[in-house]
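Just so it is clear, none of the values below were taken in a lab; they were calculated from the coordinates. Fair warning: this is a prediction, and the values are worked out from it, not measured in the lab. Cβ atoms are built from the backbone, for glycine too; each structure is taken alone.
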Structure I
Amino acid sequence: MRIARFVMGEDVGYGIVEGDGSADGPLEIAVIRSHPFAEVELTGARIPIDRVRLLAPVLPSKVLAFARTYADHAAELGNEVAKEPLMFLKPSTSVIGPGDPIRLPALSSEVHYEAELAIVIGALCKDVAVERAHEVILGYTCANDVTARDLQRSDGQWSRAKGFDTFCPLGPWIETDLDPREVRITCELDGALVQDGHTSELVFSVGELVAFASSAMTLLPGDVILTGTPAGVGPMVDGSVVRVGIEGIGQLTNPVRGL
């Protein structure tokens with residue numbers, strides 16, 4: 001099931017995305033009552049997807065992200081693979097949706113894309129066991145962990161480099177029926193393939209990342225966990241278009257704009 005958050009006119013809602021995008025099965029949104037963190041109830045309304053604007057699929061209280069979870073990415077930046085999960089926070093104000101522009105801050109001259117699989121938490125939880133992590137996951141979406149690489153190097157910690165407004169694109173929707181162990185992750189920059197990895201290469205499993213995060217803090221419905229990026233990260237510039245693709249979910253596309 002694909003769950004989208006959308007705006008039409010002044011109304012914001014959630015719905016189930018149906019169809020395959022073909023002439024015989026155009027994409028439509030079956031509107032649901034309330035939110036997807038309870039029993040899903042359809043209103044009966046159906047809207048062609050081209051009549052709405054998709055938003056970030058959730059508004060998380062926090063975004064927890066993990067670094068150096070792919071050996072090839074750690075190596076390309078001259079780092080060792082993390083011996084245990086290496087976690088940091090991105091603020092909720094960094095979240096944007098599909099089609100929204102990534103804004104390049106004046107404070108940085110080296111802003112990088114990082115294509116990632118994102119976990120969407122579906123239930124309030126704390127101290128989740130690895131083998132029970134699936135019970136608290138609503139689904140998965142595409143993410144771009146945008147990073148001011150020069151500030152990451154100079155600051156010695158990552159809050160500013162990872163936390164600018166617009167530095168966490170999410171979307172286009174949440175896929176609830178996905179096996180996260182065996183999916184391809186790609187990133188295209190201006191149409192050229194720049195990242196091509198696979199979640200089978202993750203050093204830590206999705207269950208291990210959820211367990212680690214929840215051992216430190218309570219996770220709330222709608223919170224997001226970024227699982228890390230494969231090799232191939234690099235700079236974006238004003239006018240670029242970056243597209244994150246995850247097998248079984250879809251594509252998240254964002255233009256890049258200077259301030």
Structure II
Amino acid sequence: MMPANAEFAAFAEDLAKVARRETLHRWEEAVAADDKGGAAYDPVTDADREAERAIREAIAERYPDHGVRGEEWPDRPGTSSFSWSLDPVDGTRSFICRLPTWVTLIGVLENERPILGLIDAPCLDEVYLGFGDDAWMVSNGQRSPIKVSGCSALADARLSTTDPFLFEDGALKAFDRLRQFVRTTRFGHDGYAYARLAAGSLDLVIESGLKPHDYNALIPVVRGAGGIIGDWRGGEDFARGKVIAAASQELYDEAVGAFEIFA
């Protein structure tokens with residue numbers, strides 16, 4: 001890892017600790033949630049807002065020329081080629097249900113391209129990082145490399161999506177068809193599913209409706225662990241929010257074949 005990126009990785013881990021100080025005690029206290037409004041229930045808590053505020057303050061102090069974009073507060077433009085992407089609580093519905101698989105997502109972008117990602121699962125004390133061709137997990141103070149399973153057959157695949165009802169009608173039918181061919185399917189894990197794909201215990205994740213703060217941190221983690229992550233058309237147009245992550249090119253291609261007409 002280049003020195004500058006090693007510095008970013010270490011700082012991202014520090015930011016995850018900053019976020020934990022704002023999120024964990026609120027999760028334990030079952031903090032109340034507000035509804036952002038819209039067509040569907042969209043919860044937000046003080047944990048979301050205060051964690052992002054604390055992370056932003058730390059970035060501004062360390063890298064005042066870096067841009068910052070997050071879910072809860074307005075974008076802060078920068079003068080550098082580097083910017084930070086923040087989702088302080090990815091999986092707020094899990095958070096308010098006091099389930100442990102919500103995560104904090106922190107990404108570093110260079111010229112709008114994600115180059116480093118961190119996925120922190122505070123309740124589980126698991127931090128996943130990815131940069132270039134490397135990905136690793138820090139758990140209980142121990143640091144170890146992670147790698148995708150390499151699964152290439154749909155019949156052997158462990159599939160996940162956060163909520164199949166986020167798919168439009170045709171895509172929901174495609175997901176249901178695909179689900180019938182895989183080994184097992186798990187729901188509701190938000191960004192944590194991508195962490196576990198990178199660590200080799202899931203093989204395929206298919207999502208719709210993601211925003212940049214949802215996927216920027218995921219891309220380097222999945223790719224650093226040897227996985228494939230792209231859009232439903234087999235490209236990298238993540239702006240549509242339609243994302244497929246897979247443990248192998250073969251598995252990714254099969255999923256694209258099922259979903260590209262709905263991209």
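Overview of values
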{"item": "Which of I, II leads on relative contact order in percent (Cα under 8 Å, 6 or more apart), largest value", "result": "I"}
{"item": "Distance in nm of label points 7 Å out along Cα→Cβ at positions 128 and 144 - highest-scoring structure of I, II", "result": "I"}
{"item": "FRET efficiency 1/(1 + (r/R0)^6) of positions 176 and 192 (r between Cβ atoms, R0 = 35 Å, to 0.05) - highest-scoring structure of I, II", "result": "II"}
{"item": "Structure responsible for 0.65, with FRET efficiency 1/(1 + (r/R0)^6) of positions 24 and 136 (r between Cβ atoms, R0 = 25 Å, to 0.05) calculated and labels I, II on offer", "result": "II"}
{"item": "Read-out distance in nm of label points 7 Å out along Cα→Cβ at positions 56 and 232, computed value 3.2, structure in I, II", "result": "II"}
{"item": "Which entry (I, II) yields the derived value 17.4 for mean count of other Cβ atoms within 10 Å over residues 200-207", "result": "I"}
{"item": "Given -3000 for helix-only ellipticity at 222 nm (-39500 (n - 2.57) for each DSSP H run of 4 or more, over all residues; to 500), calculated: source structure among I, II", "result": "I"}
